[in-house]
Structure 1
Amino acid sequence: MAALSEIVQHLEEFLRHQGFPDYPAAANGLQLENSGSVQKLGAAVDASEKVIAEAAERGVSLLVVHHGLMWDPAVFTGARFRKLNCAIRAELAIFSSHLPLDAHPVVGNAAQLASALGLEKARPFFPYKGEPIGVRGELAIGRSELQRRLETVAGRTHVCAGGPEGVRQIGIVTGGAGSEVAAVAAEGIDTFITGEGPHWSYTMAEELRLNVFYAGHYATETFGVKAVVAHLSEKFRLPWEFIDHPTGL
């Protein structure tokens, strides 16, 4: 057992939440507290109704997510009421970290995916309001082999083969960063790995001579929550589980 307050304080410092830029409604940090103690940790991408119900059933007492409970004004009706009611009845606290988790140099989504792919000379990449939220690195690999490697760790990947077959410079920004193909290409990247993008990003990438690997918004953002909760598990000596609820997007 560990104190919720101690875990939250550690997460806030470890993930550098204080002052970190994010979307206005992201609400990074503890979004729902419990009575103050944690016996079991859970990790998930989304604080959705089905995920919260599963966490409650598995006896999780602190759920760490990438996409939190609320992204719009606080009206507690419908699904939002059901989620909160389920969590409160189960003594389930919920902690969310959006862009700070993307950006973390060790447990971040991009850093973890870069490590899984074997990128060399990995370094921060793609600033958002002054804070890099991605990773770039080098890897001499064929495009088809990179796709195989990516699909091994993240699942089915849609490829825009707009750039060279021989990949050298790779940029990673997980989630929905496909609309940033022009900015990425301008950084000398020949291959961009992200989660999803708008329709026009594919044809623009072709015209920019840029490979784009669309590996799924959900799939590319499973890495960070797993890594940060594994870190908590080791530090606070608590069991943990990943609650998988893929969207296929």
Structure 2
Amino acid sequence: MKNIKLIIIEDDNYNIRAVTKIIESQFGEIKIIDTASRVQEAIQKIETLRPDLLLMDIHLIDGTAFDILRTCKYTDFKIVFMSAYHEYAVKAMQYAAVEFVFKPFDINELIVAIDKAIEQIQDSDYQIRINTLFNNIDHKNHSVVLQGRETVKACDINEIVWAKAIYGGANFRFIDKSYFSVSKPLRRYEALLSDLSFFRCHPYYLINIAHVINVNVKSQYINTVTNDQIPFESRRYNHMKNLLLNRKHCQLIP
């Protein structure tokens, strides 16, 4: 692989020195070609130097990393975001499957994040991740990037009806009755979606409560808008029942 050109975008000189030391000691394939601490400076250097990778603090002196990304005409790079603000856009980044580390950062976490970003250098679907990130930051909709074995799919979470754990990943079922297989375990997506009307009704199944038509309590099946029957465990029923109480269209069949 050719040298990977990196620009560090950070307004704290101590962090610049710390990151530089880690990269120089751990990543012989990365060449740090410049640094920037302000929005316009970063835009100018990105456009001129055309890096392969950006290591970006989210909050800068005069704006944010997102101001830079929205303005840049050159976009053929991958990104590792950094922030001391744990609540700021973290969920949006997780939904978009882009790399992120908290500050002050753990060295190993930073190394892993940079490694993952390097793996994505040839990822032709990366722009989908960035578009999903902006979609969520701008609060247009809740969208999530599903990582398949050979490609990715970005979708509004309202399109997801249920997902099933399978060997080596999970299958997602959509409102249009299509499927998409992901290469990550279902628990990864459960952690993301559990705050957004999704519930793990069974060891193998995650359902979108919004798309439940009725629940057959005796048979222990959930009927969905896609005419699928999804099993549930009896020990999870009471929790699920509480989640369904506000769904007027949903029936509980004894």
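Bear in mind these aren't lab numbers, they're just calculated from the coordinates by the rules spelled out. These numbers come from a predicted model, not from an experiment. Cβ atoms are built from the backbone, for glycine too; each structure is taken alone.
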- When 1, 2 are compared on mean count of other Cβ atoms within 10 Å over residues 157-164, the highest value belongs to 2
- Could you figure out which one of 1, 2 the value 10 for relative contact order in percent (Cα under 8 Å, 6 or more apart) was computed from? 2
- Item | Structure (1, 2) behind the derived value 2.5 of distance in nm of label points 7 Å out along Cα→Cβ at positions 117 and 229 | 1
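Suppose you compute FRET efficiency 1/(1 + (r/R0)^6) of positions 181 and 237 (r between Cβ atoms, R0 = 41 Å, to 0.05) for every structure in 1, 2: which one lands on 0.40?
1
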- Message: Tell me which structure, out of 1, 2, gives 2.4 once distance in nm of label points 7 Å out along Cα→Cβ at positions 77 and 125 is calculated.
- Response: 2
- Among 1, 2, which structure scores highest (criterion: Cα Rg over 2.2 N^0.38 Å): 2
- Query: From 1, 2, which structure was mean count of other Cβ atoms within 10 Å over residues 45-52 = 16.4 calculated on?
  - Reply: 2
